[in-house]
Every structure is written in C-alpha cells, then in structure tokens.
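The structures considered in this document are given below.
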Structure 1
Amino acid sequence: MDSKLLDSLGLDIDPGVLFILMFIFLIIVLIALIGLLAKYSRLKTSYDVFMRGRQPASLEEEIKSLFDDITLLKITAEKNKKDISYLIEDMKETYQRVGIVKYDAFKEMGGKLSFSIALLNDNRTGFILNSVHSSDGCYVYTKEIVDGESQISLGDEEKKALMLALQGESTKYD
C-alpha cells in the first residue's frame, strides 16, 4: 500500500505498520489514563474524608487554632520546666534523710519506747530528736546537725540515727 503523504515526507513506511504502531501507542496511553484515574479516585476519597463537613475557611481556622494550641503547649512546658527546677532546688532544704533508732533507755522498761530520730536535708543539715522514756516520764532533747556533724556530743543511739540518715536508710531497732 502506497501513501502519497508518506512519500512526500520522504518516509518509506507501510501505512498498515504505522496504523498498528499508533494503535499500540493508544492502548499504552489508555492504560496510563486508567492508572491515573484510579490514583485520582483514591486521592479524591481521602480528600472527601478529610474535608467532611468542613468549609475551606473553617479548615484554615482549625489549622490556626492548632498552631495556637501548640504555642500554648510550648509556653506551658517551659513554665513546667522552670517550676520543676524550682521544686528541685526547694527540696534540697526539706528534711528528706531520716534515721530512726528505737531502744530501751532503762532495762526495767520494756517495749523500746525511747527513740532517736535524725532529720537531715540534702545539705546534711538538720537536727536529732532524742526521746527518753522512763517510769518517771518522757524527756525530749534536740541537737542541731550542720554538715553531718553535731557541736554537742552524741549518745550511741543518736550516732546510729545520724549514720542511718546520712546513709539514706531509715529505721533500726536495737
């Protein structure tokens, strides 16, 4: 089959072959179009779900609201960090190290009713409270502790209570 158009262009191709090539090209383009339509359909479905019940203007307002919320959360988190730092510093002055020693001050008394309790802060400063229970009554004494030491001599039970507090232990029964 001869074609005057192809001959005038200087192409020596059979029009049947050209027709088959064009048909194959058309099939490839149709397959690509079907793939793109499927992707578009999935994207449109996702978009419809995302935009359900919303107008574009309200969506913009919601996004602005979310940014405002994020800013507020950042400010709150920063404030919380400062508050926690303050609390940690403040805790150093609270009595958090405790040592208790219960004992019998007098052999005739039973039940270990006497005790020594050491209360220290994080700087190892505080006091020892010594309560001596006897048949005549109960007597309470206190001694100041600075840097883990007392200027006044300590009894055995008071020393044990101080050592327990310094070591972070709490109670010992003699």
Structure 2
Amino acid sequence: MKKHKISVSGGCQCGAVRYHADEMFDNSHICHCRMCQKAVGNIFAALVAAPKTALRWTRGAPAEFQSSAHAMRGFCAACGTPLYYSSLDNDRINLTIGSLDEPENFAPKIQMGLESRLCWFASLPSLPDEGETGAGENADWASSIARSNRQHPDHDTDDWKTELR
C-alpha cells in the first residue's frame, strides 16, 4: 500500500473533535460488512487510512468503542459523528471519508465486506434525481436549516461554539 505526503484535516459535525494528518495511504475503500454498517449507521462505511503516527487530534479527542477483539471505532461523544476504524494489530487508522474536510479527494477504489452488501445497492444510480437541497418546494425548509445551522465548517477554526447562531 503506497503512502502519499498529503495534508488532510477533518472532524465531527459539531466541531468538538478535529484532526490533521500529514500522510495518507492510497487505500480509499467502502466496506459493506455488517459491523461497519452498524458503526456508521448507513449501508456502508467509506474509509481511507493514515499512518497512526501521522495523525494528531487538533481539538478534543474522540470517544472509542471496541467493536471486536481486533478493532476500535472512534466517534464524537458530543454529536455522534463516526470518525474512524482502527485495527489493533497494525499501524493504520482508517478515517471516515465523510469526516474529511475535502472528501471529494478520496474516491473509493475498492469494495469489501460484500457478504453484507445490500441487494439493492447496485440500483442506486438509477434512482430519480430530485435536484439540489433547497430547490423548489424545499426552499423554505433549507433556508430555515441554513439559518440555524450548528455544523462546523469544512476547515479548521480557532474557536467554535455549537449554540444556535
């Protein structure tokens, strides 16, 4: 597995936990296994690894759950955002791609855990496209969400408070 000198940052939805890594592995992937589905509350986990030595927590620290004898899963205790999967027997930490500030830079290259891949997964590209959030009849709803948004921005901040703005 190749390593790349690339600087990434990311964190949870509320901003209580932030991280930075100066090196990443070239292993972006999605895992369909049932344990990953439950850990991220979704139909798969999208992950990419950093060497454990290249990762530092820049705000707060994740809570952890040992999901098996082999793995720890990190998340924000304040908002619940899944942040990583870490095998206890290697030197990598697999960050959730969605928690990265620039997730578009890590398109998955492989799939695994196919024994639990949902039977309708392949049909997702054929679903009707309802357009952007906030378009048409959802404009008032989306505007209300934007006015009361507590989500941390996709970049580091010196100070962040989660109360309504």
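Just so you know, all these numbers are worked out from the coordinates, no wet-lab data involved. The structure presented is a predicted model; accordingly, all values stated were derived computationally and were not measured. Cβ atoms are built from the backbone, for glycine too; each structure is taken alone.
Values as computed for the structure displayed
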read-out	value
Value 3.7, calculated as distance in nm of label points 7 Å out along Cα→Cβ at positions 5 and 77, assigned to which of 1, 2	2
Value 1.2, calculated as distance in nm of label points 7 Å out along Cα→Cβ at positions 29 and 45, assigned to which of 1, 2	2
Highest-scoring label, criterion being FRET efficiency 1/(1 + (r/R0)^6) of positions 93 and 141 (r between Cβ atoms, R0 = 30 Å, to 0.05), among 1, 2	1
Origin of the value -18500, where helix-only ellipticity at 222 nm (-39500 (n - 2.57) for each DSSP H run of 4 or more, over all residues; to 500) was derived from one of 1, 2	1
Source structure (of 1, 2) for relative contact order in percent (Cα under 8 Å, 6 or more apart), computed value 26	2
If distance in nm of label points 7 Å out along Cα→Cβ at positions 13 and 117 is computed and equals 10.3, the structure in 1, 2	1
At a computed 49, 43, 29 (Cα extents along the principal axes in Å), which of 1, 2	2
Which entry (1, 2) yields the derived value -0.57, -1.11, -1.15 for log10 I(q)/I(0) by the Debye sum over Cα atoms at q = 0.13, 0.20, 0.21 Å⁻¹, for residues 61-132 alone	2
For 0.00 (FRET efficiency 1/(1 + (r/R0)^6) of positions 37 and 101 (r between Cβ atoms, R0 = 30 Å, to 0.05), calculated) the corresponding structure among 1, 2	1
Given 0.00 for FRET efficiency 1/(1 + (r/R0)^6) of positions 21 and 69 (r between Cβ atoms, R0 = 25 Å, to 0.05), calculated: source structure among 1, 2	1
